[in-house]
Structure 1
């Protein structure tokens with residue numbers, strides 16, 4: 001059986017799973033710790049040096065519970081989406097997440113935030129426009145439900161996959177692929193959610209409530 005340390009060192013471990021392991025040991029108190037303190041506690045408890053990708057994912061997840069930056073600051077939104085998508089996050093370097101990463105980033109954030117009776121913080125215009133631009137460039141006119149907040153550019157432009165395509169056969173082929181993009185996007189997101197669920201099932205964590213993830217799976221599979 002894999003230990004908690006094994007999971008924390010694995011670069012394929014989702015942010016949600018890393019958070020579950022650490023909450024099981026430290027409670028949510030660590031949400032307010034600075035990265036250096038958390039690194040020391042992880043080393044003391046598990047005997048490992050936390051890799052940067054673990055710190056990035058945990059800090060991004062913890063910030064959802066302590067700030068509203070994911071919803072209002074484009075820098076936090078993009079960094080969180082990259083972290084949740086298990087992509088590298090380079091300090092001081094803007095790495096724009098693609099549409100798949102944004103869809104998964106929002107999905108995992110919704111799962112972490114869970115059902116709430118409090119007023120949901122809306123996404124800011126910069127975030128909404130960024131996602132809307134990605135959708136437009138992919139030729140997706142109706143966003144997935146998770147990205148319903150997106151604001152499309154006011155000016156219609158030809159999707160990137162079609163721009164500069166003069167050959168009729170190539171244009172038609174690209175158009176056909178673009179028409180399948182929404183289904184491909186949703187299918188990939190569902191597969192990622194299923195992968196997350198499988199990880200959660202095997203974590204060495206006590207009393208882990210998976211009902212909200214199971215509910216999300218049911219909705220996406222329907």
Structure 2
């Protein structure tokens with residue numbers, strides 16, 4: 001929703017600047033939970049459910065990556081991050097009134113994708129959750145298929161750091177929706193600057209008749 005349209009239609013507007021330390025602590029906690037939970041689950045699945053870790057299967061993909069040595073895995077990490085950001089940009093464009101209102105930039109050293117408009121809470125959650133699920137599922141598959149190969153696990157470790165950053169945004173948006181009961185939300189600088197829009201109640205009173 002265009003912000004000027006919301007203002008013209010009587011929506012109240014409040015901009016919040018969440019404490020950066022608290023945001024970063026929440027981000028770190030989520031990243032830690034994801035990393036510990038994911039790798040514990042992977043090791044349990046590979047060692048207990050599958051009965052142990054075997055040699056990674058040889059195929060064209062693995063041959064191509066390893067033919068470049070460590071550079072091949074670095075290239076895979078960069079490609080993974082770019083694909084993840086492109087997925088976020090695509091999801092953002094889907095919900096923007098105009099495609100040109102979807103932006104990608106770097107803030108506090110982290111790549112972020114956002115819409116200059118105000119969106120519904122569920123739209124912002126989907127923008128962050130859908131790329132998260134797709135990327136997470138892909139690396140779970142790679143780690144299982146290649147028998148917990150160390151380099152794939154290491155790349156997954158770094159990707160979880162970025163995934164947790166956007167998961168933090170999704171959780172914070174849901175918190176704002178429940179606590180403030182807002183109609184639209186704008187993440188201007190990830191969740192370091194958030195603008196909330198809420199429709200103001202209109203009260204009608206009966207006018208006294210003049211005799």
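Quick note: the coordinates plus some simple rules give every number you see, no bench work behind them. Values in this document were obtained by computation on a predicted structure and should not be read as measured data. Cβ atoms are built from the backbone, for glycine too; each structure is taken alone.
Observations on the model:
- Look at relative contact order in percent (Cα under 8 Å, 6 or more apart) for each of 1, 2: the largest one is in 2.
- Of the structures 1, 2, the one that 1.4 was derived from, the read-out being distance in nm of label points 7 Å out along Cα→Cβ at positions 105 and 121: 1
- Given 0.95 for FRET efficiency 1/(1 + (r/R0)^6) of positions 17 and 81 (r between Cβ atoms, R0 = 30 Å, to 0.05), calculated: source structure among 1, 2: 1
- Computed over structures 1, 2, mean count of other Cβ atoms within 10 Å over residues 97-104 reaches its largest value in 1.
- Among 1, 2, structure where Kirkwood radius over Cα pairs in Å as derived comes to 19.6: 2
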